[in-house]
Structure 1
Amino acid sequence: MIRVAAVGDVHLGEDNRGLLRPALDNIAEHADVLLLAGDLTRHGTIDEARVVADEFAGLDVPVVSVLGNHDYHSDQAEAVSGLLEESGITVLEGSATTVKLDGGTLGVAGVKGFGGGFAGKCASRFGEREMKDFVEHTIAAANRLRTALEGLREEEPDVIVALTHYAPIPGTLHGEPPEIHPFLGSYLLCEPIDEVGAALALHGHAHYGSEQGVSPGGVPVRNVAQPVIRSAYATYVLEPAKALA
C-alpha cells in the first residue's frame, strides 16, 4: 500500500510564507509521498519560488512536482525548477522518477502539458503557423509523457502515477465554462496514460472543476487543484495494479 498526497494550484506569493507549512509538518502520518501538480507560484518569480521551497522542502516524505502555467509566466521556469531541485524537491518535465517507499516502489512520470481540447471539440494542426505551434506544443508534451511512462514501465515499479498540470480528460472539468475547456487540457495527454498504463493520473489547473474522473481506458483521474480539494492536500491509497481513492 502506498499513500499518495497531492495538491496543485497553491499559487504562493511572498505574503503567503508559512501559510501551508503547519499543515505539512505531520504529513508522514497520513502519506508516504507528496506530489505537486503545478501552479506553485503566482507569477513564476524566483522570490515566489523561494516561498514554495520554504513551504515544501525538508518534509518527512519525498516531494515530486511539475510546474504549471503560472510558474512559466515570468520566463524563469528553468531557474524556478533549479531552485526547487536544490531544495530537495524533484521537478519533472517529460521525465520520471522512482521513489522507494515502505509500501512499495512508486514511479512518477510528469509533464506540465498544455491545452487543445478534447475529442470532438479540439484544435487541429492546420492553418496559421500560430495554430500549428499551439497544437504541436501539446503533441510534444504528450510525447514526452509517453516516453517517461514507457521508461517507468521498463523499470517495473509497484505503482505508476502520471502527474500533469493540464487536464488529460474533460470529466474533471465539470463546473468550468465549456468555452474554456480547450485551454484547460487536452485528450492528447490522456493517450499515453491509457496506452502505457498508470494506476492514477493527477492534475490541477481547473479551479472550478470536479475532483474525480476516469480516463477512457479506466485510469482514475483526480483534479487536485487546491480550490477543488479545499485542503492542504488530498490523499489516495494505491495498491499494485489498481488504485483506490
Structure 2
Amino acid sequence: MQAQDYDAITFDVYGTLIDWEPSILSALDAWTTSKGTQADKAALLDAFDRARAHYQMLAPARPYPKILRSSFAYIADELDLDVDTDTQARFGSSVGNWDPYPDSVAALAELRKRFVLGALTNMDDTSFAKSHAKLGNCFEVVVTAERAGAYKPSLRHFVLALTDLAKRDIPPQRVLHVAQSLRADVRPANLLGQDVVWINRAGRGLGHAGFGAELAEPMATFATMDAFVVSLMQ
C-alpha cells in the first residue's frame, strides 16, 4: 500500500471518522437507568447493532432518523420497557450531535491535498450533511443510502462511487477504501476485488459481526487515522 498507487480514497464514515458509539451508548444507558434498569453496556450496544441491521434490511434507504427510532423501540421491546416517545425522538435526531474522532479532520485535510475523497454512508442526505460539515466538507464524491436506494453491505454504494470516480478518469484499481465496519464495508470491498484498509478503533465494535463479517480480509489494519496516513504517505 503506497500513496502513488491511488488517486482516490473512499471512506466508511460512522465508526471510521465519526465516533458515534459513545453517544449512542450514553443515550441508551441514561434511558434504561431512568427506567430503573441496569442494562449491561456491551449488551445494549449489541442490541442496537442487531436492531439497526434488522431495520436496514427490512426497509432499504429508510431515513436514518427512522432507523434510530425503530431501533430504540426494538431495544425497549427486548428489555420489556415502555417506549418513551420524547426520548425516542431525541435519539432519532441525534446524528448531528455525534462528533468526529480527534484525528479525523486533520487526517482528511492532509489526504485531500493528494487524493479525491469519497464517502459511502448508510445515512440519508440531510443527516450526513451535518456530519460532513463537522469533517470539513471534504468529500467530492458522496453516496448515501438515500441516493443508493439501499444500505450497505449492498454493493450498490461501491458501484455508484466507482462510477462517479470513473467519470473523473479514476479507474477502480486506483481507488482505496478505508473502513471500520467489517460487515458493511470491508467484506463488500473484498467481493468487488477492491483494495481496502481496516481502521480498528480501540474499544469500538459496531459492524464487526454478522452478514459475512468473519470473512472480511483487509489488506492492512490500523488503530487510528493518524497511523493510516503516516503509513500511506511514508
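Suppose relative contact order in percent (Cα under 8 Å, 6 or more apart) works out to 25; of 1, 2, which structure was it derived from?
Going label by label, the one that fits is 2.
Comparing distance in nm of label points 7 Å out along Cα→Cβ at positions 91 and 187 across 1, 2, which structure shows the greatest value?
On the way: 1: 3.3; 2: 2.5.
By distance in nm of label points 7 Å out along Cα→Cβ at positions 91 and 187, the leading structure of 1, 2 is 1.
Computing Cα Rg over 2.2 N^0.38 Å for each of 1, 2, which one ends up highest?
Once Cα Rg over 2.2 N^0.38 Å is worked out for each structure, 2 has the highest.
Which one of 1, 2 has Kirkwood radius over Cα pairs in Å, for residues 11-50 alone, as calculated from the coordinates, equal to 11.4?
The structure behind it is 1.
Where does the value 17.1 come from, among 1, 2, when mean count of other Cβ atoms within 10 Å over residues 83-90 is the thing being computed? It would help to have the intermediate numbers written out before the result.
On the way: 1: 17.1; 2: 14.2.
The read-out was computed on structure 1.
One of 1, 2 was used to calculate helix-only ellipticity at 222 nm (-39500 (n - 2.57) for each DSSP H run of 4 or more, over all residues; to 500), giving -8000; which? Before the final figure, lay out each step's value.
Working: 1: -8000; 2: -13000.
Corresponding structure: 1.
Here, each number is a calculation from the coordinates, and none is a lab measurement. Small disclaimer: the values here were computed from a predicted structure and weren't measured. Cβ atoms are built from the backbone, for glycine too; each structure is taken alone.
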